[in-house]
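What follows draws every value from the coordinates through simple rules; no lab data is involved. Quantities reported herein were computed from a predicted structural model and do not represent experimental measurements.
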Structure P
Amino acid sequence: MSSPRQHAHQAPPAIEAVALRKSYGDKVVLDGIDLHVPRGTIFALLGPNGAGKTTTVQILSTLIGADSGESRVAGHDLRTAPQSVRAAIGVTGQFSAVDNLITGEENMALMADLHHLDRREGRRVTAELLERFDLVEAAKKPTSAYSGGMRRRLDLAMTLVGSPEVIFLDEPTTGLDPRSRHTMWQIIRDLVAGGVTVFLTTQYLEEADQLADRIAVLSGGRIVAEGTADELKRLVPGGHVQLRFLDPAELARAEAVLGLGIRDDEALTLQVPGDGSVHTLRALLDILDGNDVAVDSLTVHTPDLDDVFFAVTGHPDDEKTQTR
């Protein structure tokens with residue numbers, strides 16, 4: 001498969017898919033999606049429950065086949081060279097692959113054996129990764145005693161035993177406390193800084209916002225929006241400035257002067273459209289100052305990924321962050 005975006009002097013993208021389709025009976029899960037993930041970047045795939053995110057990961061990691069479409073991972077065609085793809089990738093799923101009946105060190109040794117590393121090399125790689133993921137002290141303890149964050153770190157360390165070029169992380173921080181989640185974020189950033197490509201699915205929109213170079217939103221089997229976090233946020237109107245007043249008379253005067261906005265007499269606030277830019281805020285305050293309207297405080301709201309998700313998928317608020 002070739003791409004017009006590729007040139008002779010460029011390395012191929014880490015992941016490329018064209019017109020990828022997958023159905024189960026009458027249910028269409030993927031309806032011809034295209035993906036382009038440059039090497040050494042983080043790509044996040046978002047979508048509501050049942051949107052096809054995990055199916056996409058399963059196809060790209062050779063666990064299941066697509067019905068049609070072309071795809072390459074790490075430069076290898078999934079149909080003609082699946083073994084080469086498997087040798088170049090690592091996969092960490094929603095549920096830990098750690099064996100709780102043995103120690104962390106034994107889990108790592110098992111992965112080294114599966115990757116056919118000789119004993120000396122296996123010990124070296126295991127020691128380096130246990131140190132890198134701050135698991136040296138816990139290495140000889142049964143993993144049943146590990147916290148959720150430790151188990152996730154061990155799971156990712158096991159994935160790295162084979163030195164993958166591309167890592168698929170299917171909801172890697174589900175169930176973690178905020179501290180452990182931020183630790184995982186830093187680990188992911190460090191991996192990419194070292195040249196690894198990360199394909200991430202997540203139920204936390206903040207996670208995609210914090211980590212991803214590009215984000216795609218999957219809904220109804222199609223990619224309904226794609227871009228950087230900032231580009232996606234600009235797709236959605238709804239930015240506003242909320243002005244707060246100490247005196248109801250000042251609130252009334254502000255509404256009269258501006259001639260627009262949503263007024264809340266109980267909270268003494270006036271919500272007016274605005275993108276939060278310095279230019280917009282300065283112009284707004286200049287108008288109020290010029291009319292001797294006293295504002296106590298203001299807050300700025302710009303569309304976030306929650307707003308984008310709701311706008312492009314049309315799913316209710318209680319589903320918009322519960323993606324699969």
Structure Q
Amino acid sequence: MEAVFPDIDPATYVRHPLHAMTRDWPETNCYLDIWIEVLAACGMPPEACLGFAVTQDFEGDQFTFFKVPLEDLEALFGLRVTELAIYDRVERHVEEQIRRGRLTLVEMDSYFLPDTQGTSYRSQHGKTTVAINRLDVEGRTMDYFHNLGLHRLEGEDFDGIFHMNAPEGALPFLPYTEFVKFPEDGVPERKRIREAAVELLSRHLARRPQVNPVAAFAGVFPEQVAEVADRPFGFFHLYAFNTLRQLGANYELFSAHLDWLTEEGVADLSQTAEAARTISSTAKTVQFQLARAVMRKKFDKLVPALQPAVEAWDTIMDTLDAQLGKPSSKAA
């Protein structure tokens with residue numbers, strides 16, 4: 001059974017420190033969590049690709065669902081990510097790419113993913129992305145990157161994830177799929193990665209929101225929460241995930257990017273990183289307060305609780321402008 005990374009196994013795999021359970025948000029979102037682990041498996045620093053986080057905005061009903069831009073992955077690491085056309089059975093396409101040493105990222109149903117035990121595994125259907133490292137169709141097993149690390153599914157879960165027992169005439173399984181071409185000359189030099197990361201951060205800084213997105217969120221937060229309180233309680237989790245969780249996880253990752261740049265000797269960005277962590281911890285605290293507020297239908301304390309994050313966002317932008325040079329809109 002071939003694998004893209006043949007030397008790693010779910011039984012002994014050690015997740016990257018960005019997924020440590022001591023962090024505010026050990027899980028971020030399915031797409032970025034994959035890249036954290038895949039880059040680490042390649043011997044590349046995932047912290048280097050997180051400068052895009054500074055562009056996160058409040059979109060009116062949610063914070064931007066952050067995803068590392070594919071052009072950043074190519075600029076930093078020489079990775080080329082392209083959509084894979086699905087015209088045959090999915091597992092056949094995956095097998096072909098693995099034979100070529102390429103990783104496939106496939107949208108699949110979390111209902112059949114054992115690592116989602118306690119959330120959606122065998123309880124509810126949901127779209128998520130996995131990166132397949134090893135596939136054995138005859139043995140009905142698959143090793144895959146998802147959420148906090150590397151996992152294995154087999155047997156009935158394998159049959160379910162690939163629609164093996166779909167009835168005759170059922171709609172074909174045509175998930176959105178990407179594949180990764182790795183650079184032929186291996187991992188780029190650290191200096192090249194560092195220089196590309198600084199350039200990308202400057203570009204992203206020029207594309208940041210013109211209005212403080214945390215302040216914009218605070219302005220509509222009480223009204224939105226009042227509506228959430230009138231919905232079934234399960235809706236609370238969806239709202240919290242797409243607002244406070246996306247905000248907090250995004251800026252905790254951005255703090256890791258700033259720490260990495262500091263360690264790489266670019267500049268002392270430690271205070272800016274601490275401001276990013278303030279946004280993360282504030283979002284986590286307010287999420288707990290939000291749950292209580294929804295249950296009690298008392299929302300007056302929520303907006304003041306966001307104020308440290310509002311001020312931290314301004315601090316981050318002001319200090320980055322001062323330390324890296326205020327970006328021109330032409331850099332975007």
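Here Rg/Rh (Cα atoms, Kirkwood Rh), for residues 63-254 alone was calculated and came to 1.12; which of the structures P, Q was it taken from? Show your work: numbers first, answer last.
On the way: P: 1.12; Q: 1.02.
Here the read-out was taken from P.
Out of P, Q, which structure matches 18.3 when mean projected area of the Cα convex hull in nm² is calculated?
Considering all the candidates, the number was obtained from Q.
To test your reading of the models, identify which of P, Q gives -14000 for helix-only ellipticity at 222 nm (-39500 (n - 2.57) for each DSSP H run of 4 or more, over all residues; to 500) when calculated.
This figure was derived from Q.
Where is percent of Cα pairs over 15 Å apart, for residues 183-246 alone largest, in which of P, Q?
On the way: P: 63; Q: 70.
With respect to percent of Cα pairs over 15 Å apart, for residues 183-246 alone, the highest-scoring structure among P, Q is Q.
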